[in-house]
Structure 1
Amino acid sequence: MEQDGTTSFSGRTDPVVRRISAGDVVEALAAGLRDFQAVPWPGLATGAAFAAGGIAIVAMVAALGMSYLAYPLAAGFALVGPFAAAGLYEVSRRREAGEAISLRGIVAAVRSRGEIGWMAFVTLFVLILWMYQVRLLMALFLGVNRSFSSLEQFVAVVLTTSEGLIFLAIGNLVGAALSLVLFSLTVVSFPLLLDREVDVVTAMITSVRAVATSPGPMIGWAAVIVMLLILSALPAFLGLLVTLPVLGHATWHLYRRLVAPAG
């Protein structure tokens, strides 16, 4: 792993970013699985809460007669995953440091890092942008006053009409772009803010630098996340009970490879 450090205009040395390989991603994923196996209860609780949230969103839009929003809402809901996994980063940090792991300690550690709240706001802002672009594209390509009585009707229109196919293509492209932006801003930010006393801007810049320094492995990691989350959502989101904690722990270990220790 090669190192890449920068110095800000204030003279403060920013976190040193190291270049990683695909092998580092595989090793981080294996380490994440070991963390989950060693201390499963925080991951199971986090995965269960996240799965329950996904089920609640789908049930809510179905009850409101807006089932056509289930897909974009479920996809957008996945964007808050990095924040939801904050407690899992702390579990991995404590295991690494040989510290005791308790619910009170995990919650206290996350709450003590006020900058994490600002990162959560950034995540929420991108989620709002995601839903706005979905509604805008629906109005542009499917009609301002168009309504759908069921999810099946919406799917039929999207897959069998030229306007629907354009909506689907552009919507997925815009969604992919927003997801890549959020991934770049958060993949290192959340664990870095939990690990060190840095401001949220420095954390986001460091995260973007990490992606830019190792674009191949990091895009590969993003693809793994997307694939596993999609597979997890298919069985009524129940796959998140395992995949979310493993991905959360693995993100911590990948952060350790990407950012050199302080000092």
Structure 2
Amino acid sequence: MSDEVTMDVREDGVAVLTIRRPEKRNALRFEDLAALEHHLGVAARSAEVRALVITGSGGSFCAGIDLADLAGRGTGDRGGAAREESIARWRLVDLPKPVVAAVDGPAVGMGVELTCQADVRVASPEAWFSWNFGQRGLVPDMGVSSLVLPSIVGLPTALELMYSGRRLGAEEAKTHGYVAEVTADPVGRAAELAVAMSRFSPFALQQTKRLVYRGLVDPEDHLQRHDEALRACFASADHHEGVTAFLERREPRFAGLGSATPEAQASTPG
């Protein structure tokens, strides 16, 4: 497994996942993808990790898949992700915690697809995005942008970006709502946003994230999933703690638990 994708967990519960191939503009080999998946699995399981920031190094976010590595792969290997079902194939979307992308320099190809999987994007003034798949005879390779991008920037803008493959600069990306903020310190600001998000109930945030993305994938069953998630939240220890903290006029101490004791459930209003 590659050691050029690393994850550091800060004391505030934010994990910073960094792609470290600056000489290749952080283009990803298959071994790097395996490392990325490994770290995301650790982050998903760790109670210490409350939110994730994903970024690149050396003035680039990610230039996509390493074409030299891709050229040595068979067709079956190249399309392997397509065998997975639903949103489980989108590792950042499937992560049950908030994800913020801190983008500096280019985010191209698979790199731009990774930014599209993030819940929020923060960019440096030098950041730019390009959906250049058509230049390689491909559709967006992770299957994210064709579904999610129109919901972020609107259908005509999404199609124009995917059809043209042109560079979308940081300020224009902010105008279209793709980027939340443009700042000289995208990693620092992304971490601040991640900390702010992580103060809410981890269980409620997980349920909200799943509702939003699964609503895009399969909207017909959205209300049923919503009702199930709401019932689970009402029955959760996090909901009990949130209400109790409000009544006691203190900050909540969420444990991220999805179930409460019968006594706690009975004593929680509404």
Structure 3
Amino acid sequence: MTDELWLQLKAEAQEVIQQEPLLASYVYACILNHNSLESALSFILANKLSDDVMPVVTVRELFKDAFSASSANIEHAIRDIKAVYERDAAINSFLPVILYLKGFQSIQVHRLANFLWNNNRKELALFIQSRNSEVFSVDIHPACVMGSGIMFDHATGIVIGETSIIEDNVSILQQVTLGGTGNEKGDRHPKIRSGVLISAGAKVLGNIEIGEGAKIGAGSVVLSNVPSHTTVVGVPAHPSGKPSSSTPAKTMQQNILEDESNNGG
């Protein structure tokens, strides 16, 4: 799967150079000068994250170490790329996902922070979290557990707390918070099961479970468990029907009225 996607990215890079010569040096630096997806991603992300106290070379080595330590890290990245390609109506090729989309990039930065956190390098993990927040306006605690096939659409203003769990094939839009309800300690953040769509501006608060295939309506405040394959909306959120798809994360359908009409609402 890695080789197939990498060949496709290189082909798309060549097409971009033909269409827009002004981008040639950038595309060569990010894609065509590399021999693997791991190398290209580490270069792109390191150049985004580096600052005056943490140079590009150092950050790039951290990414390369994380990719080398486990093949799962690059497999997750591949599934994240494909998730964006399949779900974002504005995307018709793979290359823009890794070059330009900060939702994808911020997830990969979190994967590095989580790797460092789990390998007892917590201060460095917190530094990476801070840079992720500064550069991409996405604030994810390094301890957050995240699956693969995750899409952050637009991404600006996403905040995810320490004990949150996000399973596979979840889509989250801008200005979403997965947070606590106060300054309590311990397990205090949401558990998001597979296939869930969390629409723009929603706030999911507390150690609650959002069941598989559920949908959270835009602007909702969710304070209690949401059953599987249920749409909730409002402040506080309440059930309003069932999603029109068993996996709303893949359809990205935020219109809750569509759900209600499909279920006699």
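Derivation of every value follows stated rules applied to the coordinates shown; laboratory data play no part. Quick caveat: nothing in here was measured; it's all calculated off a predicted structure. Cβ atoms are built from the backbone, for glycine too; each structure is taken alone.
Quick one: mean count of other Cβ atoms within 10 Å over residues 57-64 came out at 14.1 when computed from one of 1, 2, 3, so which one is it?
1
Comparing mean count of other Cβ atoms within 10 Å over residues 169-176 across 1, 2, 3, which is largest?
Answer by largest value of mean count of other Cβ atoms within 10 Å over residues 169-176: 3.
Using relative contact order in percent (Cα under 8 Å, 6 or more apart) for the comparison, can you identify which of 1, 2, 3 gives the largest number?
That would be structure 1.
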